[in-house]
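What follows is a group of structures, each given as structure tokens.
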Structure I
């Protein structure tokens, strides 16, 4: 089987897990499209679509790449099995207007979509009229971040602190007010302009648009990571949540359906109510004053990440996904064993229930 993988990534040497599949030929087209104008996306999609007729299967990554490629394939009347991975609108940039019209039409040509949470299957299915039978969920899973030893002095001097890392769908105002009232040290990592200087309380450091390695140093040296989310309109926060789990950092997360596949309340940290300063303040205060709970949560998080959130988990899912396609069977709707795991912990995919810390 000859497979072509089309992405908007700038890393020209990115090859996913293609080398690990025997008996298949993988070709990667990383087009470097981030930051480019829409017409450039369409032009490059039309160019690569012309070559797709020579392959048995097409894989695209990310929603915009998948849409423009689906449009190009449709315009050129090329009919090949097409699967969309990393279909995630974490930045909230859903298709609207004419692009939404095209999405609802051309997404019907795509054979399968892979998203990062169970809830996102329903969100994107409803929004784009995608049949649920085409939707699959797998955790955002990568190898644990490597933490550099040359820790910046401001991090060392600021310990102990709680951190809030991420820019997409973050409720920074609630976090800022909670730590202001608690009077504790904190560090926010976000995009420039997300935090007004006049709102920054004493003991808070705001770092904007820093390198990933530095953000991970902040996370790894924190006492608690807080992921305050505005709403469940889309999947967001998964990258920060996964990295914290892998590093064994206890977390406080807004209780929303889009994160329940990554976090068990009172096992990996504490769920708090959406937009509630009091709920967040109480949770931070509880963990800051509970060193034994922090230690137990840290171990629980590492164990969970080792099973579900490492690169091997993603590779195993892709192996099963490709095997099902080869046998002309329905693609898996979730990682193997996930449903049993959830039931074993007295959970379901719609509502997480409190689990006492062991």
Structure II
């Protein structure tokens, strides 16, 4: 069975994020050179949706302005009240439709979710001909999460929330990530019938799954190999943890591509950085923005480079360089500051052998 593009990916970004204790909207906090929302959108694009939709709410003017500047392909939809995940999706359907195809729901505060995972979720959903497919993960500490209940053959049965779980169910380590794929026409019908008889009086997507299952529709699941992908960011500590995990991923990618990173624990690299083979990054170095380092160059220790280009074989030590251009073979530092627009000329080539490189006298 061939897999078709999802009709839409809906990224939920309307939450208030009070635990961040910040004047900046939670989804606009940054890790590794991009906002949480930016990372979520990058993953969503990899799934190839026909439409990319972002539900905005709290501080929506700031979030919408960000989208207009950085993600004009994303369509904002306003959730005027915080009515839960089901209400957010219902708002999208009522405003713009979505009545056929596969619809994926993800979150702006989950910056570690890979685009390849969303693609796999769509593939599993369509190949299983499911009404809904739940992305799950097995975690060491499932406290606070909804648990995945399965039958004796391992097939999905239900999601039970922590507060409603029996002691036996609370011991289950497989949790609901909150990320789903749905068939649009079934989602549009079920989301209108979600109950609000819960402590917050809100509409939840877990109830959409329960409605579809109760009506005899097939609900499938996909279990993540890497549970860190669904780590949510709700406070500054979780923001720092997500930054560490994403940075470690980036460093691993570059090391496997032929870059030497002497001390990964003290090296930080943004997603927009580009490194050639045989680059060496020494301890306590940060490479930010669109910095590009050519083959054989050595950067560090003690360097901060932002939006800077480094030529082949250059050497930079204990320097801060912003929007600078460093030529091939040049030596910068120690204790140097290159301000925006600075150009360091390439090193002079080694002198030619006497006689211009012609035949040596016998």
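Here, each number is a calculation from the coordinates, and none is a lab measurement. Since we're looking at a predicted model, the values are computed, not measured. Cβ atoms are built from the backbone, for glycine too; each structure is taken alone.
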query: If helix-only ellipticity at 222 nm (-39500 (n - 2.57) for each DSSP H run of 4 or more, over all residues; to 500) is computed to be -11500, which of I, II is the source?
result: I
- request: Compute mean count of other Cβ atoms within 10 Å over residues 26-33 for each of I, II and report the one that scores greatest.
  value: II
- prompt: From I, II, which structure was Rg and Dmax of the Cα atoms in Å = 21.2, 63 calculated on?
  reply: I
- request: Using the calculated result 0.00 for FRET efficiency 1/(1 + (r/R0)^6) of positions 138 and 314 (r between Cβ atoms, R0 = 25 Å, to 0.05), pick out the matching structure from I, II.
  value: II
- request: Assign the value 4.2, calculated as distance in nm of label points 7 Å out along Cα→Cβ at positions 146 and 202, to the correct structure from I, II.
  value: I
